[in-house]
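J.: Have a look at these structures, which come just after this line.
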Structure P
Amino acid sequence: MQQPTPVTEEAAAPRREPRQSWEVLGVSIASMIGLLALLVSGYTAYIQRQQVRAEVWPYLTLAYQDLDYKLSVFNKGMGPARVQGVRMTVDGKPQRDWKHALAALGLDSDDVGHSTLSGTVLAPGETLPVLVFPDPDAYARFRRAMSSHGRLDYCYCSTLDECWTYEDRASPAKPVMQEVAECPDLPDAEAFRD
């Protein structure tokens, strides 16, 4: 009787034919190319999003126009700005509209022309004269009163719902702008309606 020959690991393992090795290599290369294409696609989408953000980015700034006796808001950005909320305070107390704000600043509002800022949409390059004074003396009194007692803050958003706040601070004498997740919902007692 013949004794069975022991089976070694080499003999037990199926033999790979060269064709199977090439198929495995081909699948590996195709998978890497697919992954690379996915990464390039994701990066391209990110770059396109950044370009769209730049194309619709608004930039609202408040300016005192001394030669024309006006307080104006300018959109110096590339896209439209939707003004979501405005807060006007005099000595820290919220004001309802320009009539009340000017009275709190000790000024007469009868001859002062005004525009509504709250809820307005400003196109790129658009200027909104918020207050227009009849004469240089009334405007000078307004500037002095605002620098020591008044503050006008607002929040605005782009068409992509990216939002920023603008805080007109007298101290330091430089406005503060910052990006926010969304404009705050001001209570009725604090919301400026003009």
Structure Q
Amino acid sequence: MRKFLFALALVLTLAPAAQAQTWTIDAGHSGAHFAVRHMMVSTVRGDMGKVSGSITYDGKNLAAAAVDATIDVTAISTRDEKRDAHLKSADFFDVATYPTMTFKSKKVVPGADGSFKLVGDLTMRGVTKEVTLDVEALRPTVKMGNGSRTGTTATTKVNRQDFGIKWSRALDGGGVVVGDEVTVTIDLELIQQAPAAK
């Protein structure tokens, strides 16, 4: 019995940790969206552009997950050509100089019911600041073809002034044309390809 217990303990000690798996962001079924106050009376919403990147996760240890994502802000759209051109200009995103935004995670804080907080560095317009994303629990994995899919939604709020996006105008009687607080929502669909048969 002692030999069996010793052998079992040895196997458990030498057993490899769960292998990290790479999930690729499906750009065609993912999106980054924003919302900001306009003239203190309404909310303008828009799409930031194509989302790409990857998530490394072993399927068990959420705290060890890592995210590396890029958003192509050259395609920013609010469904108004004049406004979109202004947002792409040096007054706002300056897409000619800074065509992308990036996010690289640094820490995951697991929460209740599978949700979690994702802490990382957001780089926008050449400025990097730490932000925290509130992320919903990953949805049940779906098998499709030779791979698997899952998805989630993440939200955060940032102050655009922190990233050097300062343009606005004062309104008569108080307030400004464009608010400083921006709500960001990221919808992700993730793909993991099945390993090739040996």
Structure R
Amino acid sequence: MGYSQSWLAVKGKTRAEVLDALELRETGTREEIASSPIVGAELSAGWYLVVANRSEHRLTRDGVLQRLSVGCEVITGDVEEHVMVSAAGGWNNGHRVWSVMHDGQRSVKHLETKGDLPAAFAGIRDKLLAQQQAEVEGENAVDHMFDVPVELAKTLTGYRHDAQAPTVHGTPFEVLAGDPPSLFKKLFGGRRLNSFYPS
């Protein structure tokens, strides 16, 4: 059993602003592990984290991130361990700044990068590439390059999907729910951003 998860971390907007932009609300229910469909957490490094319990969730689509990142910084992560695909990206003020993606189905050494990559990227890539090159190829070979996007996102925000989150609260994750469309939106339109109430 492997992780299938997508997430975003926001710095420069309040928790309330993030939840409002994503049309989510707090439920008051907390959990130790991010196992509910969508959860939120305040990270100790000042980021507000929203985690969706599946890869490529619509909350991390480009249109959503473009709108959400206006006036702030957003870091995204995505992992699908069943096929060894991982990705991370950075958005700022409505624009994608960088992205890193590994697809183990293409090759254990596959790595696709775009944009102005963070300074930490080169060191992380070089370290994991050296480990990959030292790996004995075969059925049980470890895919070290999978960790390049994962470690880069962790370096920037402190969050990694398979490690304890450095959060402000003792029970780190709060279960989030989608807000039903208002009567105004039903009558006059307005695209929904989350998967609870499809448009």
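J.: Identify the structure, out of P, Q, R, from whose coordinates mean projected area of the Cα convex hull in nm² was calculated to give 16.0. Spell out each step's value before the answer.
T.: Working: P: 21.0; Q: 16.0; R: 11.8.
Among P, Q, R, the structure yielding 16.0 for mean projected area of the Cα convex hull in nm² is Q.
J.: Out of P, Q, R, choose the structure whose coordinates give distance in nm of label points 7 Å out along Cα→Cβ at positions 69 and 141 equal to 2.0 when calculated.
T.: On the way: P: 1.2; Q: 2.0; R: 3.3.
Going through each structure in turn, the value belongs to Q.
J.: Sticking with this one: Identify the structure, out of P, Q, R, from whose coordinates helix-only ellipticity at 222 nm (-39500 (n - 2.57) for each DSSP H run of 4 or more, over all residues; to 500) was calculated to give -10500.
T.: Details: P: -10500; Q: -3000; R: -7000.
So the calculation was done on P.
Every number here is computed from the coordinates shown, using simple stated rules; none is lab data. All figures in this text were calculated on a predicted structure; none of them were measured in a lab. Cβ atoms are built from the backbone, for glycine too; each structure is taken alone.
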